[in-house]
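For reference, the structures are reproduced in the following blocks.
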Structure 1
């Protein structure tokens with residue numbers, strides 16, 4: 001069946017274009033009602049129907065192909081009915097491209113107060129004003145249908161790290177039942193619904209979850225419940241246990257992961273989609289991604305550094321301004337600081353994923369991965385105070401952050 005024919009019967013489809021040698025890296029095209037997304041892809045997070053410090057025009061210029069919004073937060077404020085009246089999330093936030101909404105399950109368990117969970121759903125008190133709410137699988141699906149995202153997520157029960165095996169099994173069985181209920185309740189024809197693999201850090205549970213959910217034939221699959229405090233090596237190991245059991249012709253989404261090295265390690269293990277608040281959050285605190293590691297613009301060494309954040313970067317910060325100027329903006333608490341830093345980090349990850357895709361298509365992803373990690377995980381190459389002008393050589397120092 002052709003891609004065009006598939007699109008007429010399913011709102012969200014995935015076309016696998018290439019797999020990389022010696023790794024599980026994949027390049028593909030994710031087709032949605034609001035556009036086609038080249039993968040692998042990082043999704044900036046717009047929790048409250050906005051990516052903090054950036055407007056939709058800026059996001060588009062930075063190369064963002066899809067963004068994520070949060071069901072929990074938007075259900076509490078301003079509410080799904082109002083958003084639906086204003087044209088759904090696309091019209092409400094003025095973003096013409098694809099949108100994914102998560103189910104809000106993670107936020108219920110991490111933010112809300114006085115949670116009470118049973119097989120039917122979870123009751124909780126809003127972290128905003130203490131008002132009582134209940135999320136059941138059918139309710140979460142209805143909220144996301146009102147929000148109108150291209151991709152919605154099932155309600156799941158994530159488990160904290162570490163968790164005992166008995167607790168993980170109960171949560172996993174409940175997640176599977178909720179996935180079936182979400183699938184039965186989902187009716188919006190122009191929206192895809194993705195399942196979420198759980199199982200904590202137990203290989204047997206991860207494998208069982210992947211097999212069970214793959215049998216339900218969702219249009220896409222997420223790996224949830226990772227990057228919750230476990231060692232990175234364990235995160236990677238759980239991916240290796242999970243992704244080979246998911247359908248090769250469906251997109252694979254690793255939830256809540258956004259550090260540059262973790263993105264590329266995830267790609268190497270067969271992940272196509274990522275999201276995380278980390279790049280925008282660290283930007284608002286003065287953290288900038290570079291190929292030599294993350295730097296802190298508040299450090300005194302940048303007081304008279306007239307160079308860009310990253311050589312070769314084409315974001316607004318690196319193109320038109322210096323690190324010395326950005327440091328001044330942060331110390332003066334000027335709003336432009338957050339816009340420039342956030343734009344840089346988003347652009348950095350967009351370009352990182354574009355480079356990964358190109359490397360997969362050309363059969364050289366292992367080299368791309370090794371070259372990046374060698375620079376990113378090495379001692380940070382910082383510039384001594386007053387040592388650099390644009391184009392001047394960089395002096396290597398040990399990190400002091």
Structure 2
């Protein structure tokens with residue numbers, strides 16, 4: 001690796017993937033050195049590497065690198081995230097069959113009615129924390145709809161899924177006990193859901209569909225199926241709750257964009273892509289080199305970790321000279337859901353439930369304002385607001 005590459009300290013508590021430091025490094029080179037391998041900063045090389053079969057999914061070793069031990073570390077190392085080759089393909093086929101587009105679209109009315117109910121409950125409040133009063137219960141109830149569970153189960157599931165999200169940040173070790181306890185509870189839930197489907201008490205939910213697909217593909221190992229359920233719950237809650245909160249922060253900063261979208265709701269799907277591009281909750285996708293090779297003058301060593309920085313690559317001046325939040329702009333693909341063989345399985349779920357929620361909010365709020373500055377997790381790993389105090393103007 002060339003010593004002339006810029007250096008980014010991903011371990012620093014002050015590090016941000018959206019910082020001037022990252023932009024300056026991107027001006028100098030398409031990648032930078034870090035304590036964990038290299039960080040990819042430009043769009044073209046990011047797309048190439050995400051599709052390159054000389055790399056494998058890289059975050060399989062994340063718990064060890066963060067010093068995490070216990071049930072979450074076991075789960076993560078065995079989950080679809082960490083599998084490659086034939087095992088990975090089989091698990092993806094099962095999950096894709098269970099989360100088919102027609103199944104997800106059949107839940108749109110339930111997503112919409114949940115959003116209606118939650119936003120109506122806020123009407124008497126001049127100010128409220130949007131993260132906890134809307135996003136977290138909404139994301140939890142979207143997942144209970146997918147799992148065929150009553151809405152009364154949503155709060156604790158959302159809480160535990162959010163706790164798993166803490167494992168993806170640089171400070172994961174600090175939350176180890178909380179993360180492992182949440183993982184244990186969600187594993188117990190997965191066990192119960194499998195029992196319910198196997199006894200015929202559930203024939204239509206994601207889990208029932210997953211078991212049917214697993215039987216067809218000759219994959220019936222119970223722990224593997226439990227791991228698949230838990231990773232689906234984790235992804236389903238964490239992305240929606242964080243991205244909808246980031247959306248409100250962006251629209252509060254850009255009120256003209258909110259006003260325009262209220263008049264052009266057909267652009268909601270495009271707006272969601274712009275939100276993820278601008279404030280991604282997953283700040284990097286990780287790969288690991290299976291062999292030594294060279295790309296654009298840089299040698300990547302076998303075993304080296306490669307981090308695709310989502311914001312830096314999506315705002316590369318080569319593809320986006322102005323680099324501003326604009327829901328009307330025609331953009332190149334972002335990598336907020338990864339790419340290649342390990343692109344996010346639940347991306348259609350996330351896009352669908354976020355779209356339904358945003359449509360309801362647009363109908364109810366004429367303007368979006370922050371009641372006070374939000375708090376955020378560090379802008380690295382998996383990030384999220386810790387609070388989102390809003391004071392909207394009702395329509």
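Since every read-out is calculated from the coordinates, none of them should be taken as a lab result. Note that the structure is predicted; figures quoted are calculated from it, not measured. Cβ atoms are built from the backbone, for glycine too; each structure is taken alone.
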Ranked by mean projected area of the Cα convex hull in nm², for residues 192-287 alone, which of 1, 2 sits at the highest value? 2
If you work out mean count of other Cβ atoms within 10 Å over residues 112-119 for 1, 2, which one comes out largest? 2
Name the one structure among 1, 2 that relative contact order in percent (Cα under 8 Å, 6 or more apart) of 17 was derived from. 1
When you work out mean count of other Cβ atoms within 10 Å over residues 152-159 for each of the structures 1, 2, which one comes out largest? 1
helix-only ellipticity at 222 nm (-39500 (n - 2.57) for each DSSP H run of 4 or more, over all residues; to 500) gets -12000 when computed on, of labels 1, 2, structure 1
A value of 18.3 was derived for mean projected area of the Cα convex hull in nm²; which structure in 1, 2 was it taken from? 2
One of 1, 2 was used to calculate distance in nm of label points 7 Å out along Cα→Cβ at positions 264 and 360, yielding 1.5; that structure is 1
Comparing 1, 2 on distance in nm of label points 7 Å out along Cα→Cβ at positions 64 and 304, the highest sits with 1
Rg/Rh (Cα atoms, Kirkwood Rh), for residues 120-351 alone gets 1.00 when computed on, of labels 1, 2, structure 2
For volume of the Cα convex hull per residue in Å³, for residues 16-87 alone, structure among 1, 2 ranking highest is 1
Mean count of other Cβ atoms within 10 Å over residues 56-63: greatest across 1, 2 for structure 2
